[in-house]
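*Asks:* Scrolling down, you'll hit the structures one after another.
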Structure P
Amino acid sequence: MPVQEIVMAEAKKIGVVGATFLVAGNMMGSGVFLLPSSLAKIGTASIWGWLITTAGALLLAFVFAKLGKLAPKAGGPYAYARDWFGPYMGFQTNTIYWFANWIALPT
């Protein structure tokens, strides 16, 4: 029996940009592609909705970026509230954040 050589192609690597888009696509899901057709019925009001929502998301991202720069440690909103307002407010912030995620993420 002749021995055949199996030549395997070198695996392609995903760069930082590719990995970022892969994660973003998984997080957004298909809704970002299907939603515009649903909103087309509304007209220009939907464009204003997109712009206002984008502005709010960017403002929230800037707030968390600034907080992360001021207090660079693990814990997120809980750690920020605990450091600046005490353990009780840290607990309250974490509880509200937890419930908000339970409500917002499935929708």
Structure Q
Amino acid sequence: MVFALYQIIMMLIQAFVWALLAYCVMSMMLGFGVLDIRNRFFYSVFNTLARIVEPVMTPIRNIMPNTGAMDFTPMIVLLLIQFLVRPAVTRIFFMLASHNSF
């Protein structure tokens, strides 16, 4: 049961990473004029991704200095997930599995 919960949490983290990458690509395409915000399908997908990603990115964006047109917040979020969140989740679940608390 612990391993199944671990897999679900890791899949949710991976889904968030994919949502963040899709949001970044769509944001760049919007900025370069490749996609149009007046397209209802694009707007609904972009709005959904923004609602998923922005609550995580906004606090980090508030801490970061203004770098003009480049936003390094997605890269920082990806690095935090890769080097802090995933190892922490793995360590917590291995400790839970070794103590048989479930």
Structure R
Amino acid sequence: MGYLSYISKSKLVKKLEETIELYETSDDWELYLLKCDEDFIGLIGIEIWPEEWKLHHITVNPSHRGEGLAKLMVQKVSERYPDLRPVATKHTSFLIP
């Protein structure tokens, strides 16, 4: 569990609820799913700004990790928004130089 074990569960739940609400209500926040056959194997969450898109969330099914799928999802989003510069958060900077 790492650092998450130091945060109260109520704070984690509240933050999760706030994040879900952003994706549901804001036109600037988008979620994309990566699917293989009938299985969802990855998810990427971004925020669109006038000149850039920001990578907030990314995850890959544990059974598919190490296959380059996170980088593939970042590449696909970059292709979808070729005129926008990708930026990362401190948690996603390992994928965007």
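*Asks:* With distance in nm of label points 7 Å out along Cα→Cβ at positions 15 and 87 as the yardstick, tell me which of P, Q, R scores highest.
*Replies:* Biggest value here belongs to P.
*Asks:* Match the computed value -25500 of helix-only ellipticity at 222 nm (-39500 (n - 2.57) for each DSSP H run of 4 or more, over all residues; to 500) to one of the structures P, Q, R, and report its label.
*Replies:* Going through each structure in turn, the value belongs to Q.
*Asks:* Name the one structure among P, Q, R that distance in nm of label points 7 Å out along Cα→Cβ at positions 55 and 71 of 1.8 was derived from.
*Replies:* Only one of P, Q, R returns 1.8 for distance in nm of label points 7 Å out along Cα→Cβ at positions 55 and 71, namely Q.
*Asks:* Among the shown structures P, Q, R, from which was the value 67 of percent of Cα pairs over 20 Å apart calculated? Mind dumping the intermediate values first?
*Replies:* Numbers: P: 67; Q: 51; R: 44.
Among P, Q, R, the structure yielding 67 for percent of Cα pairs over 20 Å apart is P.
*Asks:* Given a computed value of 19 for relative contact order in percent (Cα under 8 Å, 6 or more apart), which structure among P, Q, R does it belong to?
*Replies:* R
None of the figures in this text is laboratory data; all of them are computed from the coordinates on show. Every value quoted in this text rests on a predicted model; they were computed, and no experiment measured them. Cβ atoms are built from the backbone, for glycine too; each structure is taken alone.
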